[in-house]
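In structure tokens below, several structures.
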Structure 1
Amino acid sequence: MAYDGPMVNLVLLLFCLVIGFLLRVSKRLPENAASTLSALILHVPLPAMIILSIPRLEWSFALISLCLVAWIIFAASFLFFRWLGPKLGWDQKVIGCLILTGGLGNTAFVGFPIIETFFGKESLKHAILLDQAGSFLIASSLGIWVATFYAHGKMPAKELFKRVISFPPFVAFSFSLLLSAFTWQASGDVEILLEKLSSLLAPIALITVGLQLKFEGMKEDAKYLLAGLGFKLFFAPLLIFGLYHLGGVPEKFFRVAVMEAAMAPMTVAYILASTHGLHPRLAGKMLGLGVPISFLTLTLWYYFL
């Protein structure tokens, strides 16, 4: 995955978010612009990123603690919101939205520059492994299943299976695993092409979020945002802190694990939720508000560590 320096991604992220918001306010784009852009992401930059990234995964037993971070958080998010939602009478689509946006962290686009800024370039390779073998892998597999399940409710297993395997990112994921089996990795012109296509993901995603970032409905969404962002920005890193402290994980892995666990919701989680109709307004707020708030909470976590 291309990486351009410690602060460029953060500035670009906020800049694109503002662009999308201003485009919505000015009404210069059609009403369906956000859904069209989301569909574009699912069919072009996201599959390109999957094919570029998955075959490059390097597995190591010594680094398994980093790989497990995102899996632990996603499992905890699934169990927590599956318990809390029905208890409070929340709609199934709200629950699905919070599982995705609360369980998947922005461990790459926000995570990489944060980790490099706080811990130096040497720690970046650990963050990349955590993202690729964790967040990205989950979003490409279990994330698609959760989005499909909560969007359509209880459907025949055959129909659910058909929807998942025909989903463009899953097709790319399956294809990338086949490439991995043949030890193929993108290189030369193919690598350049995939990098340029995948680099469109974050800017278009954040513009899309901006297009759907509406502050009306804050009162109705407040309880969902409190639960979702509270889980993602505080409980998730606290869970990893406790487990990894007790497990005696080496400090160089421990610090990266906790900080990556504290990242704001993942852009792909927002895309999965919004394109499946899982309360797009809430998904947009989880990402749109979560990113700027996380800059403060990440600083607090850094000094806590």
Structure 2
Amino acid sequence: MLLIRHLVLALSIATYTATGLATPQGSEPTLGVSLYNQLKISSAISELEKEAQSGNVESQYYLGEALRKRNRYMTSEAQHWYETAANSGNIYAMIQLGRSSHDLCQQMKNCPSNEKSPAEWFEKAKDLTFPKTNEGDPESLYLMYEVTLDREWLEKSARAGYALAQYWMAIGDRQGEGFFLIPGKREEAVKQWLKMASEGGNSKAMLEYIEILYKKNDLEGVRYWLQAAAETGDQKAISSYGAYIAHAPDQVGYPLDQVKGYALISLLKELNGGGAIQEFVEDTLEEIGGKMTAEQIERSTTVAREWKATHPPLSFFPDKLSR
């Protein structure tokens, strides 16, 4: 999708799109959620079970997500943890329970019995969410969109400043939603929504916005937003940022920094078993390392350790409300 070489590769190896970040960017996820974000589902389940049993409601929700995704349908164990989280007020869990009427288990005719029907869970989600929409709460406005699929709620959330809603407004406008009578206004709206979502910290919006800036030859903007996206922990952005600052290749005009570039690419090794990026990592490290001294490579280890200590964990940012 993106014209920049490494961003094209990065996007092609991750097939996940965001209908909700697994944790809000800027917050600190638990170990179990971090592993889930890195697509290490088996390891994530082991940690999430400990966290869920200790009473962590977010971990209870993500354990339900992980179990359902591993089995590809709603199992009784996944439903148990969704219901546990929902009974503690987790709206996301209520929405997933509401969606279970369309789950694969319906076709398999082995859906677990429910505390409430899917319609009742949706109703409860609305009952808890709607009062907050009257207060203008951006996330609640977005959750009403997820419950109702009424784009009016999405736009209200976006205008209230919710970056994820702004991102999806951009994607919707790009795909033909909304009405634009004047030529060029649709493209302008897409750009503005992506810019606002980027300013709100959404790394996926940043990568989409970079594509627009690159086409306009705004390399200063590309450099700024690619670094910003990398600093969220987004593995796609880190792979591109690391390669470019090491001039592998020099495609957007960053000053040469092979030590930092090698360090950032080496961090992606920990995603082994999560996603399919190791071939890229190995090839890029070989290309950069072939131009470095042994002392520089050794120094990159310290740089990598410092980056990891001061930035969010690496993440694919899979959907929070996955389908």
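Each reported figure results from applying straightforward, stated rules to the coordinates on display, with no laboratory input. Model, not experiment: these values are computed from the prediction. Cβ atoms are built from the backbone, for glycine too; each structure is taken alone.
Given a computed value of 31, 18, 7 for semi-axes √(5λ) of the Cα gyration tensor in Å, for residues 116-187 alone, which structure among 1, 2 does it belong to? Checking each candidate, the match is 1. With FRET efficiency 1/(1 + (r/R0)^6) of positions 156 and 180 (r between Cβ atoms, R0 = 35 Å, to 0.05) computed over the structures 1, 2, the top value is the one for 2, the highest of the group.
Ranked by relative contact order in percent (Cα under 8 Å, 6 or more apart), which of 1, 2 sits at the highest value?
Top value of relative contact order in percent (Cα under 8 Å, 6 or more apart), among 1, 2, belongs to structure 1.
Using the calculated result -23000 for helix-only ellipticity at 222 nm (-39500 (n - 2.57) for each DSSP H run of 4 or more, over all residues; to 500), pick out the matching structure from 1, 2. Label of the source structure: 1.
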